[in-house]
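Down below are the structures I want you to see.
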Structure I
Amino acid sequence: MEYQWEELDVDIIDKTHLPKYPKKIRLLADENIAKYIIEELSKYFSIKSVFDLNLVGHPDENVRASAKKLNRVILTTDGDFWNEKKHPIRLCFGIICTEAGPAEEEKLYKSLARFYVMFAKLWPLEWWANTKAFIKMDGFILRSLQYDGIIEETEYKFKNGKVFFR
């Protein structure tokens with residue numbers, strides 16, 4: 001069944017379940033994120049890299065476990081992190097995976113900027129627990145673990161300065 005696109009009205013989003021004083025998102029950049037992107041993001045977020053934590057060359061499972069322990073959202077271009085069999089959402093704090101590969105730095109930077117401006121700046125650190133985002137140039141997919149153990153997935157797209165979902 002093909003779902004119809006609906007416009008997301010950010011003014012009616014129920015934020016009553018969020019803390020009174022939410023924390024900003026904290027990131028852990030995987031080794032495939034360029035240094036200049038990490039430096040640019042550090043102007044807006046608390047960001048560490050696997051280089052800072054001496055995790056370069058470690059298996060993805062170690063990166064995932066460290067991010068969860070530190071309550072940091074992994075930022076990566078490694079599509080394996082989106083794969084539920086390799087990295088089950090219940091074992092993650094949060095993951096932002098990009099469609100753009102490590103060699104597509106400009107595309108990566110632009111897609112992250114659009115994702116932040118159009119969506120992510122609205123959501124605090126607490127919201128990212130057990131959530132994954134797959135970022136594309138024209139939108140993103142969110143996957144989150146619900147309280148009942150069901151994984152919910154919603155697709156979003158950007159068009160004419162608005163956000164649509166299905």
Structure II
Amino acid sequence: MNLKDAIRTIPDFPKPGIMYRDITTLLTNRRAFAECVIRMAAPYQTRNIDNVAAIEARGFTIGGAIAFELGAGFVPIRKKGKLPFDTYEQDYELEYGADTLEIHADAVRGGEKVLLIDDLIATGGTAEAAIHLLRKTGAEVVGAAFIVDLPDLGGLKRITKMGIPVTALVAYEGH
């Protein structure tokens with residue numbers, strides 16, 4: 001199955017010149033959704049993953065399913081102010097500004113193997129911030145996987161330079 005066929009492109013969103021890659025059409029297609037989960041989990045089936053961490057919000061939809069597929073726990077990485085217990089936080093730069101991510105300080109026990117999941121990687125700033133948070137908990141980040149890569153923005157290379165193996169199911173040139 002060609003997963004690109006299940007992803008809708010919306011021109012000029014959120015601003016002129018941007019081609020928004022909308023995965024909601026993939027999520028509502030049960031065959032594409034199942035195929036996506038299976039493909040993203042496959043490289044990690046024998047890695048004894050303890051937890052799958054996913055970035056709010058679209059990363060949650062796929063991350064929970066991958067955690068189930070791998071028999072792992074699920075760790076939410078959220079925007080600032082949304083977690084009710086002690087947290088670590090990490091500021092980061094976006095294509096369109098800056099933000100802060102948080103993780104519960106006790107979400108991962110030291111040495112646990114964690115796979116990071118999100119729907120899309122562009123510049124890699126959000127994923128890099130998530131990796132820093134996971135490392136603050138003592139996690140061993142064994143990989144990062146994305147549905148969509150925008151290679152012109154360099155995110156996969158940025159995460160690879162951090163020593164993290166990275167995979168993406170589909171790539172779109174441009175923004």
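The numbers here are math on the coordinates, done by the rules we state, and not lab data. In this text, all values refer to a predicted model and were calculated from it rather than measured experimentally. Cβ atoms are built from the backbone, for glycine too; each structure is taken alone.
If you line up I, II by distance in nm of label points 7 Å out along Cα→Cβ at positions 8 and 152, the top spot, with the largest value, goes to II. Taking 1.1 as the value of distance in nm of label points 7 Å out along Cα→Cβ at positions 104 and 136 derived from one of the structures shown (I, II), identify that structure. Considering all the candidates, the number was obtained from I.
When mean count of other Cβ atoms within 10 Å over residues 128-135 is computed for each of I, II, the one that comes out at 20.5 is I. A value of 23 for relative contact order in percent (Cα under 8 Å, 6 or more apart), calculated from one of I, II, originates in structure I. In this comparison of I, II, the computed figure 1.4 for distance in nm of label points 7 Å out along Cα→Cβ at positions 48 and 72 is attributed to II. Using helix-only ellipticity at 222 nm (-39500 (n - 2.57) for each DSSP H run of 4 or more, over all residues; to 500) as the calculated read-out, with -7500 as its value, let me know the right label among I, II. Considering all the candidates, the number was obtained from II.
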